[in-house]
Structure I
Amino acid sequence: MNEGAFHAALREKPVDELTWQALADWLDDDGQPQRAELLRLTRRMLQTPVGQRGDLPDRYVELLRAGVRPVIVETVNSLGMRFALVPQGAFLMGSPPDEADRSDDERLHEVTITRPFWLGVFQVTQKQYQTVTGNNPSYFCAGGAGRNVVEGLDTADFPVERVSWQDAQDFLKAMAALPEEKSNRRRYRLPTEAEWEYACRAGTDVKYVFCPDFPSATLISSQANFDGNHAYGSYAKGPYLARTCRVGSYAPNPFGLYDVHGNVWEWCSDWYGSDYYRNSPKKDPQGPANGSGRVDRGGSWYNVGWRCRAAYRFRVAPADPSRDLGFRVAAVAHE
C-alpha cells in the first residue's frame, strides 16, 4: 500500500472517513507524522462548527507555516485538466466589520458545504478553451487585441479571458460532451459563490491564503498577479505585469488551488445580490433566484490588492466579456 493507492480510493469515494483515517495512520507509519497530524486536523476542523473549533485553526496555521505539505487528492480529465478534491465543511463567509477595505455586501455568516466537490487546480487556459470550442477569444494572445503586450510569449497556458458567463456555460457543456468525458459521466459546472470562497479560504479566515507563504495579511507581487504598481497604505508596491500570466506561476493555497487571488476574475454560477447574505441558506447557498449580474471572484491582474481579497464580491452582466475575466471549472464528486 502507498499514498497513491489511498488517493485512488478517495477519488472513488471521497466521503469515506475510514479511508481518510487509514491514510493518516499510513503517513504516521511512513515517518510523516506532521502530515498525518495536518490531515487529521483538517478533517476534524472542517467538520466542527466554526464556534466550537477552539485552538484547532491555530495549530492548522502553525503546521502550514512550518511548511508541512497538505494531503491533496487530484484527478485528471481527458483534456489533462487537473482537479483538486475540496472536502465538505463549514466556514465563515464574508468579512468581519473591522477588515480593511471591506464592502457592505460582505456580511459575515457561517455556511456549510455539505458535499465534497472537485475544483480546477488552475483557471481554464487558452489551450483548453480552444481545444474544446475551436476558438480563442482572449485579448492576451497572438491573435488578440493585446498581442503586442505578449509578443514572443507562448500564451497557451495563460488563462482564457474575454469569455462571458454564457460562453463559460457553453464550454462546460461542450467539454462534458467529449467522448471520454461522456463515457465517464462527468458533470461540469461553475462553482457557486459559497463554494468558491470556501475553496479559496481553505480552512482559514484570513484575507489572502497562500502555501507556503501562509497566511498573508497583505498582498505582494511575489504572491499573485495583481496591480501592485498602484498600491497604497499597507500594500507594498512591486512589479506589475499589466497582463495575464501562465496559470500556476505563484504558490497555491492549502487545498492545492492556484491563482485564487489575481490573474483573472472567475465566474461563479450565482446571480449577485447585495443583501443575499442577510437571509441566505446556511447550507449550500445557490445565490438569488434572479438578478442583473453574475458573481465574479478573486480579482485580477488589473486590480489593486484589496479587490483580490477572499471576501470581495464583484458582478458583471452575464453577456459581457472582459480581458480580465475567466473561469475555473467545478465537477461533481462521486459519493
Structure II
Amino acid sequence: MKKIFRASFFVILFGVVFIPSCSKKVETPVVAKWISHHDPYLGFEIQYPDGWLVNADPKKMKIYSSQDVANTFFEINSNIPISGEPKGVEIEFGNTSFKDEQVGTVADYQNKEKTFIPEGINITDEKAITFGKENGVEFSYSIKIASNATISIREIIVARDSVFYYLKYSGLNDYFTAYAGIFDSVMKSVKLPRPKIKGANDDELVKPSAEITNYSNEFFSIDYPENFESSNPAKKGETINAVDFVGYRQDCTIQVDVLPAKGLTVEKVFEQNKGKFNAKSDGSVTIDGNSAKYLNYSPVAKIDRRVYFVVKNDKVYRIFLTWFTPMEKDFKPAFEKVVSSFKIK
C-alpha cells in the first residue's frame, strides 16, 4: 500500500523550487448534497460531497474536490514538479491486513506509519479516538514541501477482524483548515464492515439490531438495522435505481427499487402489479405523506413478503420486505420501522 511521501518527499522538498505567490483566502465550502458510497464487496459505507472526484481500487479510495486537485496530489506522490498554485485536499480511506503489515495492533501499525514521516517532523494532536465504533488512534503532522507549499496531514487508524482501517486527510496550505469540516463529516459517515461473530445462526444474533444507520441517494433516504449490509444489484429492464439490505439471514431482506411511473397513479400501478403476485391480502397506508398501497404474499414456504408501492415525481418506489415466517415477530416490526423512515427526494 503506497503512502504519501514514503518515497517521494525528499525529492519534492529539495528538488523543486517554487516562486512564492500571493494566494487568496480559502473559503470554507458549503456542501448542499452528500453522496453515499456502499461497497458491496468490502462492506463499508462512506459519504462524500456531491460532485467530488473519487478514485477507488480494492484497497483504498481517494476523494478530491476536482480533477485539478487530484492532479496536484498525483504530482506530489510521483516526484513531478507541482504546477501552478498548490491547493486542495485529499481524503483517503483504506484498509490493509495484519498479515500484509506483519503487525497486529493499532499501536504497532501507527509506529510503522511514523517511520515514513521525515525526521524532525513533530507529531501533534496524538490521541485515542473512536472511529467506526472501534477504538483507535489519531495523529497529525505538517511538512513544508516547497517555499509556497505546506501539507498538513491528519490520520486515523483502527482495527477490526485482523484488518487495519485508516482515514487520512491531507490539505495544502490554508485548505487543510478551511476544509476540516468536510473531513469531519466524512469521518462521521464511515461505517466499517460489520464485525465477524461466532454463532451467526443463533436467533439472537440474526435479529435486526435496535441501532440503525441511514442510506441516502439521489432518489430516497431510508434507515435500516445497523447489522444489515447494503448493496446495489444490477438494474433490470426499466429499473432506474435499486438497493438491497441484507442481514445474517439471507432470507430476511429489505429491497427498494425505483421505476418510471409513466404518468400512472399509485392505484393504477398497484392494479397493474397485483397480478404478478399471488397476494394473500392487501391494504393502503401513507408513506412520507404520500398515499401508498401494499400486498402480502409468500414467495416460497416459510417465507413471507410485503411489497409497498408509492408514486411521486412520476416514479414508482417499491419497497420489498422479506422475512423468515417463524421469526416474524422479530423481523416484521423492525422492517415496518424501516418503511416509516422512508423519505422521497
Exercise. Just checking, which of I, II has the largest value of mean count of other Cβ atoms within 10 Å over residues 122-129?
Worked result: I
Problem set entry | Identity of the structure behind 75, 47, 29 (criterion: Cα extents along the principal axes in Å, calculated), options I, II | II
Seminar exercise, completed: Calculated from one of I, II, relative contact order in percent (Cα under 8 Å, 6 or more apart) reads 13, and the structure in question is II
Problem set entry | helix-only ellipticity at 222 nm (-39500 (n - 2.57) for each DSSP H run of 4 or more, over all residues; to 500) from the coordinates reads -7500; which among I, II | I
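Bear in mind these aren't lab numbers, they're just calculated from the coordinates by the rules spelled out. This one's a predicted model, so the numbers in the text were calculated from it and none came from an experiment. Cβ atoms are built from the backbone, for glycine too; each structure is taken alone.
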